[in-house]
Structures are given as C-alpha cells and as structure tokens.
Structure P
Amino acid sequence: MRARNYLILCATVAVLVSLTVLFVPGVGDTIEQIMLGFLATRA
C-alpha cells in the first residue's frame, strides 16, 4: 500500500469513528468505556 492511499485510509477511518462517537449514542458509549478502561489500566 502506498503512502498516499494509507493516509487516505487513516483519515477516512478517523472521520468515521469520530462521527460514530458523536451521533450514535450506544456505540459512542461503548467506545468511550473501552478507551477509558484501556487508559486506566495503562496509566
């Protein structure tokens, strides 16, 4: 995979995850809990 395609893929995934967290409450809460759990165990 070339660098340009990789950057486009990363940007697309980042935008989709951000929109999901903002506009889909159930999925957003689940992602938030997973992230907080990960950070709490690694901090």
Structure Q
Amino acid sequence: MTSKSKKTKAIRKWKDKPNKANQKADLKRVQKNAEILRELAEKD
C-alpha cells in the first residue's frame, strides 16, 4: 500500500493542471457569449 502522503501528492498533482481541452471549449463559449451580448447591446 502507498503512504498517505504519496496519495495526497498525486491528487494535488492531478489538480494542478486543469484539462486543457475543457479550458479551450470554455474560452470559446465565453467569447461567443460576449459577442452575442455585444450584438444585442448594439441593437438597442
């Protein structure tokens, strides 16, 4: 069995680097939302 500190270290290591694909998708979604809001603001 692995020690508790090794498990903790491994878990922290996984949490350090967020999933890059999800980050990219999230960024695209945010940019698209901002663009839609801008267009709506221009109409008014």
Quick check on the output: -28500 is helix-only ellipticity at 222 nm (-39500 (n - 2.57) for each DSSP H run of 4 or more, over all residues; to 500), derived from one of P, Q. Which one produced it? Q
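Could you figure out which one of P, Q the value 11.8 for Kirkwood radius over Cα pairs in Å was computed from? Before the final figure, lay out each step's value.
Values: P: 11.8; Q: 13.6.
This value belongs to structure P.
From P, Q, which structure was distance in nm of label points 7 Å out along Cα→Cβ at positions 15 and 31 = 1.4 calculated on? Write out the running numbers ahead of the final one.
Values: P: 1.4; Q: 3.0.
Value 1.4 for distance in nm of label points 7 Å out along Cα→Cβ at positions 15 and 31 corresponds to P out of P, Q.
Here, each number is a calculation from the coordinates, and none is a lab measurement. These numbers come from a predicted model, not from an experiment. Cβ atoms are built from the backbone, for glycine too; each structure is taken alone.
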